[in-house]
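Right after this note come the structures.
Values quoted throughout were computed directly from the atomic coordinates according to the rules given, and no laboratory measurement underlies them. None of the values given here were measured: they were computed from a predicted structure. Cβ atoms are built from the backbone, for glycine too; each structure is taken alone.
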Structure I
Amino acid sequence: MLMTACSAERPVKAAMKASKERNPAPDFELMDVTGKPVKLSDFKGKVVLLNFWATWCGPCKVEIPWFIEFEQKYKDQGLVVLGVSMDEEGWAMVKPYLESAKVNYRVVIGTDRVGTLYGGVESLPTTFMIDRDGKIASTHIGLVGKKEYSDEINQLLGISTAGL
């Protein structure tokens, strides 16, 4: 794998891009824990939180409970959380972790090719917020705050947070 170091310091968060400035998210097909193929293009029309992570990454473990909560809270409004594990050991390492953490969203095993499609994914976690048109709205490298994710999810889903 291309990997990398787990990034806990100096998170890099790009501001959410205006719709006209967004580039299409590269499509891919990877297998989930049941062996079923998952294509990013299957989620067109939904907002996708695409998270590259690994079981050995401390900051990734901080974010996962947030993503579990987001999946539960926003799935009926059109959010899909999709985890891309970059663990070299594959499902042997990932499946027990998913069970112990009670992960409720889809997870696939990433490849070097998919990492390269997304700019090389050199630090974990790296998360892409993808709009309903399948375009990358923002990129987060390293641990970013839960509120930042929540605010972006609400904005991309068109949920008003006025008065909250």
Structure II
Amino acid sequence: MTKQSKPVFLFYKYEKSVLIEIDARFKYNFFKPSLFNLKLHEGSLIIYIFWYIFTFGRYKIFYIFENQKMVHFSNVLPKIFKYSFMRKEDIQIANCYTDPLFRGNQLYPFALSIIAEEYADNAVWVGSRSDNSASLSGIKKAGYILISKVYKSMFLGIYRLSKDE
């Protein structure tokens, strides 16, 4: 049996189409990485190198900009070994960020709804720590429903659905 941590993550699946609107000053697009251009935002490259290797370069990043300033990003991943409960064709939204100066503009729920629309033929998953109330609120607002608490194994950090619901 794999040793597990406490279930601190809640995983949601896209259920219904919810139109989220944002101000017209914001522009958005999907970024497809290349080996020499893994992301457009600042921060560590290690996780993106990992994703590039384990997804065979198939992850994307959804960006929202105000003028030339990046104000939000959401990582869109195909199934990788860390998400044991996903099917091969499922999509995972992970490690999202909204600039603190732009929070409250509906950017996160908008991003979640656009990503779900883009991948309408796939099951789309998003998870959050159970203590991140702002993230959980945005997830629900975008039309996702709670599926399960999730355990993260101590070995390799593999996520598994909780059996003690």
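Using mean count of other Cβ atoms within 10 Å over residues 39-46, single out the structure from I, II with the greatest value.
When mean count of other Cβ atoms within 10 Å over residues 39-46 is calculated for I, II, structure I comes out on top.
Here mean count of other Cβ atoms within 10 Å over residues 23-30 has been calculated and equals 11.8, so which of I, II was it run on?
II
When mean count of other Cβ atoms within 10 Å over residues 47-54 is calculated for each of the structures I, II, which structure yields the highest value?
Comparing I, II by mean count of other Cβ atoms within 10 Å over residues 47-54, the maximum is at I.
Computing Cα Rg over 2.2 N^0.38 Å, for residues 31-110 alone gives 1.15 for which of I, II?
Among I, II, the structure yielding 1.15 for Cα Rg over 2.2 N^0.38 Å, for residues 31-110 alone is II.
If P(r) over Cα pairs in 10 Å bins from 0, in percent, for residues 95-134 alone is calculated from each of I, II, which structure is the one that comes out at 21, 44, 33, 2?
Label of the source structure: I.
Using helix-only ellipticity at 222 nm (-39500 (n - 2.57) for each DSSP H run of 4 or more, over all residues; to 500) as the calculated read-out, with -8500 as its value, let me know the right label among I, II.
Only structure I yields this read-out.
Tell me which structure, out of I, II, gives -0.88 once log10 I(q)/I(0) by the Debye sum over Cα atoms at q = 0.16 Å⁻¹ is calculated.
I
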